[in-house]
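K.L.:
These are the structures, in structure tokens.
What follows draws every value from the coordinates through simple rules; no lab data is involved. The structure displayed is predicted, hence computed values, not measured ones. Cβ atoms are built from the backbone, for glycine too; each structure is taken alone.
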Structure P
Amino acid sequence: MPAIYAFLITAMALGAGFLLSTIEQPRIYARFRNLDGLRGMAAVFVMIHHSALWYRYQTENKWYTSSAFYTHLGEGAVVIFFMLTGFLFWGKIRSSAHIDWQRLYHSRYRRIMPMYLFSIILLLAIALFSQYLTLIHHAGEIVGDFLLFRSSYLWRDYPDISLIDAGVTWTLAYEWFFYFSLPVLASFLYKTPANRRYWLFVYALLLILGFFRIWHLHAKFLMLFVYGAIAFELTRHPRIAPLRQVMVSWKGTMLILLCSVIAIYHYENAYETGASFLYAVIFIVIAQGNSIFGLLESNATKILGDISYSIYLLHGIVLYCLFHVFHPATLSGHWLVAAGAILCTILVSNVTYLKVERVFMA
């Protein structure tokens, strides 16, 4: 059964997270402490998902998996990442009518770009080492596409290179679109002078035209941020309070399990409307405080949450390197290499979190 490998690797990742937490304490959050643990679990699931894709690639030369379980592990994790962003940043503008936008965007830039650029430098170094020397002749195009998170466009002439990072950077364009839309959303929440509302309308129009023209964004992914915002509103709604005790209990955990099973076995992928709705229900229950029997509030998952951005950007690179060094002939051999790659990713990500991410965040 495919779930066995996923369960064993998840247990290994949690063990690694626990050991790291004895060395480096995870960050402490006053509210929504379980959401960072959720982010850590999502990062682990993305790694397992791409490990499954690598098995098909090495056996059939096709970047896909026929397993609905492994498909939902990765795509469901992306859905959760988007909902987390919607939840947290909608919460920021709901919590204060006076947002320092310059400070917010500066902090987002320092949070996202340094580690992103570090991962791209690694990717290009591996690509050149792999004898893609013709990339040198397109240096300007390469830099421009990467700064715009458009690596998928760049690799149209070099399809194998997209395997190096598993093509994960497409989600960052959606993240930045949401960040840039926050002033417009805030204008609907609070009283805005008429002249400023006019300029916000022009800004919103240019934002939509620019992003949709350059990145061809899909509404189904933008809807995930809306689900995250709805989840935040439900944490504040007084009528939900009587249900909160149910959601945080074992009954809420059973609802999470039930929605997961229905999503995996009824929908081909996590981006279908029905599946996304089920993941939204899961996220809402967790946002109300359900920690899945304490798992999401453990130091192991929280430390994985701290380093999840590095994990997300680097795991494809580590998988690429190890699967090009080792060529396992059996399914069990494949998952043994994948487990080693995931363990290496967690250890390397802890270093990059401390030496790259946290340095620029500070």
Structure Q
Amino acid sequence: MKSIGVAIIGCGGITLQNHLPGLALCPDTKVVALCDANAATLENAKQQTGVTIASTNYEEIVKRDDVHAIIIATPNFTHGPIALAAIDAGKHVLCEKPIAMSYGEARQMLDAAERANVRHMTAFTYRFVPAMRYLDHLVKRGDLGQPYHYRSCRLQDWGTRNVGWRQVKKLAATGEIGDMLSHRIDFAHHLIGPMKRLVANIGNLTPIRDGAPNDTDDWVAILAEFQSGASGVLESSKLASGVNESWRSPDRVELNGSAASFSFTTGTWNELQYGQVGGPGLKALPVPKEFWTWPGSPRDPGAGDPLITFRYDQAWEFIDAIRNQRPCNPSFHDGVRMQAVIDAALHSAETRQWVDVPA
């Protein structure tokens, strides 16, 4: 395939800020079609991109012969239907997380993609952070030793502002656990391995947001046991008053093992904190330059805001996997594994019991 035609379904902020700049770095790759259910959003994307083929009907777009791959950046309840339609049409799929409304739907998407032999990718964007890539390398090399503990905490101050479809359960399935903690669940899987069982609690402290009903969670905590024997503690909240939001708010992952501890803060893309067993405490550990970009990516790590530009490597990975007919990293397998944890956590919160996580 000399030139890869991409259709983007869902033309909001994530598409314009992350996906389009990333695709622009990929040689012989062109955005050939746009789709959004909102006509005004679609028109705005057309004006910004110059793409003339556009539709509010995704079924028209996925059937086009000049479309080889699609990127899904729509509300959660549409991910499954759009992905299955695209896979049925033989298209490669990159889908925002969470890829589905449930574990069962996610498995259906994965199974369909595997049968159709198309590339499939879950948009776990933070996998591409240089510090996260280096941390994964160090853990795999054995620098951590035997994993003891995994810990993540994501706190933001969103107050009671309206967050649109994300506060409607029938459109989003979940709130904070799917929106923010999903990335940290993937961190845990990526660094430590599968979870074995968990106990969880969720909370909705803002049943009304800016005058509109909210029936999704805005706080979640999980206590987990990994198959490796390590323990895990994960917490995420939209209601940590006064701590700001985005990269300016607390967002930390810490690993403790038999040989060392590592700490990663997403606001610091090129540095970890590191301490050896018996040592005086954590100290700065710079990320070597070979980890600043994804393998093969043509991105200049010195250009643009480093807290944003790492996201562009995600598009490179998707297109390169298509071109070389290899699995994407991360794939729908990772999306399904994360969804299994979400479903187990929801069940645990409802029953107030420990719940086994499906293998």
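K.L.:
P, Q: which one has helix-only ellipticity at 222 nm (-39500 (n - 2.57) for each DSSP H run of 4 or more, over all residues; to 500), as calculated, at -9000?
P.N.:
This figure was derived from Q.
K.L.:
Could I ask something else about it? Here P(r) over Cα pairs in 5 Å bins from 0, in percent, for residues 252-331 alone was calculated and came to 3, 13, 19, 17, 16, 14, 11, 6, 2, 0; which of the structures P, Q was it taken from? Display every interim value, and only then the final one.
P.N.:
Numbers: P: 3, 12, 14, 13, 17, 19, 12, 7, 2, 0; Q: 3, 13, 19, 17, 16, 14, 11, 6, 2, 0.
Attributed to the structure labelled Q.
K.L.:
Also, quick follow-up: Work out which structure the value 20 belongs to, where relative contact order in percent (Cα under 8 Å, 6 or more apart) was derived from one of P, Q. Could the numbers behind the result be given before it?
P.N.:
Numbers: P: 35; Q: 20.
It traces back to Q.
K.L.:
Now a separate question. Distance in nm of label points 7 Å out along Cα→Cβ at positions 116 and 300 was computed and gave 3.3; which structure, P, Q, did it come from?
P.N.:
Details: P: 3.3; Q: 3.8.
So the calculation was done on P.
K.L.:
Which structure, out of P, Q, was distance in nm of label points 7 Å out along Cα→Cβ at positions 68 and 228 calculated from, if the result is 3.7? Don't skip to the end; give the middle numbers.
P.N.:
On the way: P: 2.7; Q: 3.7.
Structure of origin is Q.
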